Structure 1
Amino acid sequence: MNRDELKNTIISLCSVMSVSGYESHYADALRQRIAPYFDEHRTDAVGNHLFVRRCGREQAPLVMIDTHYDEIGMLVTDHLEGGFLRFTSVGGLSPSVLQGADVVIYGKKVIRGVISSTPPHLRTGMDESLSDPEELLIDTGYGKEILLELCPAGTPVGFSPCYGALLNDRIMGKSFDNKACAAAAILAIANTPKESLSADVALCLSCYEETSALGGIAPAVYALEPNYAMVVDVNLARVPDTPKRETVPLGEGISLSVSAATDRRLTAMTEQLCKEREIPYCMIAAPTSTGTNAATVQLVGKGVPVVDVGLPLASMHTYNEVIGIADAEALCKLISEFICSEAIAEEFSVSDIMEKEEA
């Protein structure tokens, strides 16, 4: 895998619309990109996309890599004269980035729009506070009756898939949260020789993470019954004037969380992998929750030992999120080393702790 392949895969996957609740809207396009790398794939009843690669050994343990696949976005709520749509937010959209944003409405016909903004010339005497999403409008240029037909209430809306490059191999665009992590996981698993795998590997592109504290991952974990798992999600990158204890440096590798929601042994062994393989990383403290699917994964079935890994991302939940390709490379390398680690597979090959202690 080279850097261009990684960059192109990230942009390709992030360009596919997957607003939370609509993760299967373009399922065929997703499967065409990913299925050839795996032995099995299916979409479950709630919308999780599950891909499995077998190591070829009987009674091998199963490791799950989870990267949520849903993205923030909007839903159409009403149609107005003059080609305007009302909408509501899906996930944590900030009003500060909405006005003037270029969007795509994924109705019976895919159409472009822009979120309208009042020019400063006309704002004299107006309240200068930011408007809630429900108070804004999408300008499409279509007539009301056509909009009613093309994009009825409930139609998903996403930011326009436009991507660009910054210095130091950083890229910007929409939906890196969390499909940049998904792309890194896909390439890491696909480019790892089958004979090097220490376990069967299940990649879960999970749903509903942006809109539910529980997330849609629970039924996938229940069905897969993994012996151990890695949850990969973006993490808040440090920029000026942000609290150091709540952020991670951009361009210096991945992060590992120490949390009540993660397994101490698995986290320590993953950190040791980083040290041995010279993978840049930092440790962060997330005492009660990682803010990711890790808290759910650990509590399903008999319980699943889980490690939480973060990819630094700036401008989170905007249409121009920023990541570093070097950090994504570090993530790829860690996932590959993790699924090949014989020590980790042996340590967590028995999911029932009591059974292991008795043995």
Structure 2
Amino acid sequence: MSSGILKAERNDMNELSANKDSLVKLKGTLGYLLYILPLAVLIIDLSLHWVLPNKQSFSKTKVYPFLLEVLICLYITFLVLSVMFKKVREKLLHKVPLLTAAFILLEVWDMVTLKLKLLPLPYFPGPDKVLSVLASDWQLLGISTFYSLRLLFTGYFIGIALGFITGVSIGWNKHCHYWIMPVLKIIGPIPATAWIPIAMTVFPTSFWASVFLIVLAVWFPVTVMTSSGIANVRNAYFEVAKTLGASQRYLIFKVAIPAAFPMIFIGLFMGLGGSFITLIVSEMLGVKAGLGWYINWAQGWAEYSKVYATLIVIAFIFSSLISLLFKLRDRILIWQRGLIKW
């Protein structure tokens, strides 16, 4: 009797282990299929682009299929590396859904424009046309990018300096808070672009008028967040420093400002976002070179493929700048690394 029960239990255990093994094999198969899903989408994108006829009336270039071929080669390379390295495999698995969605959207863009002409020209060119602009007009785009970055950095760093000085003064000194805070409340909320008529009149050149607008866009958030950070530093920090004989200068530069760094960086991020908007608007209205000027010029000639190409460049540059600022923040505020991610 007992031997029969034991045999039945063993059979049940064997069935459970067999089911577990089949489940593990199924998960492994699904995992491999998930890894190659973006590659399959890219191959389908390339095949559809070559096979289906075009309905938009302009000559097809080889830039878009070349990009797809490069992406296919890169993804195959990462697949090979994922077999060799666990970290690459984990990161690739994490990015698979996002990459698949991006490659599908790329093909949808190609289908509704170049292949099916569901969206009219010249307002909605296909990816092939837009990417061909990046390849053919890269010199003018490069020059425009240089002028935009020169204008952006000039205004941004001046705005940081003025905002930092004003913010520390307001947060530390009650008299400065009494006199400056009302001015900040009146001028600060006004959008920087609203000052365009005054800036164009007061400043001798469009460049410095645009710098003034960017400075205003950066100055307000940096001032507010810096003053808030200074004012909210714990009194215990100052009491301990005073007990050890700290001077007024030491309290400001070694205690108050380092303790306010988290809030200061929030102001820097807000100012950077505001400077991007102000930069493009100011370049559209008066500056004779830059990415905003390039968009305005291309729109005047109804070359919307150049407009979309410029938007791609702007997205890449501005996203890179924000990423660099995050890297700087993680290096300085090492105890808050990973708290806010980009």
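As an exercise: relative contact order in percent (Cα under 8 Å, 6 or more apart), calculated from one structure in 1, 2, equals 17. Which structure is it? The correct label is 2.
Computing mean projected area of the Cα convex hull in nm² for each of 1, 2, which one ends up highest? Before the final figure, lay out the partial values.
Numbers: 1: 19.3; 2: 30.7.
If we compare mean projected area of the Cα convex hull in nm² over 1, 2, the biggest value is for 2.
For the read-out Cα extents along the principal axes in Å, for residues 150-245 alone, a value of 53, 28, 17 was computed from one structure; give its label from 1, 2. Comparing all candidates, it corresponds to 2. Taking distance in nm of label points 7 Å out along Cα→Cβ at positions 222 and 318 as the criterion, the highest value among 1, 2 goes to 1.
Can you say which of 1, 2 returns -26500 when helix-only ellipticity at 222 nm (-39500 (n - 2.57) for each DSSP H run of 4 or more, over all residues; to 500) is computed?
Details: 1: -7500; 2: -26500.
Answer for the origin of the read-out: 2.
Throughout, read-outs are computed from the coordinates displayed, never taken from laboratory work. As the structure is a computational prediction, the values presented were derived from the model and not from experiment. Cβ atoms are built from the backbone, for glycine too; each structure is taken alone.
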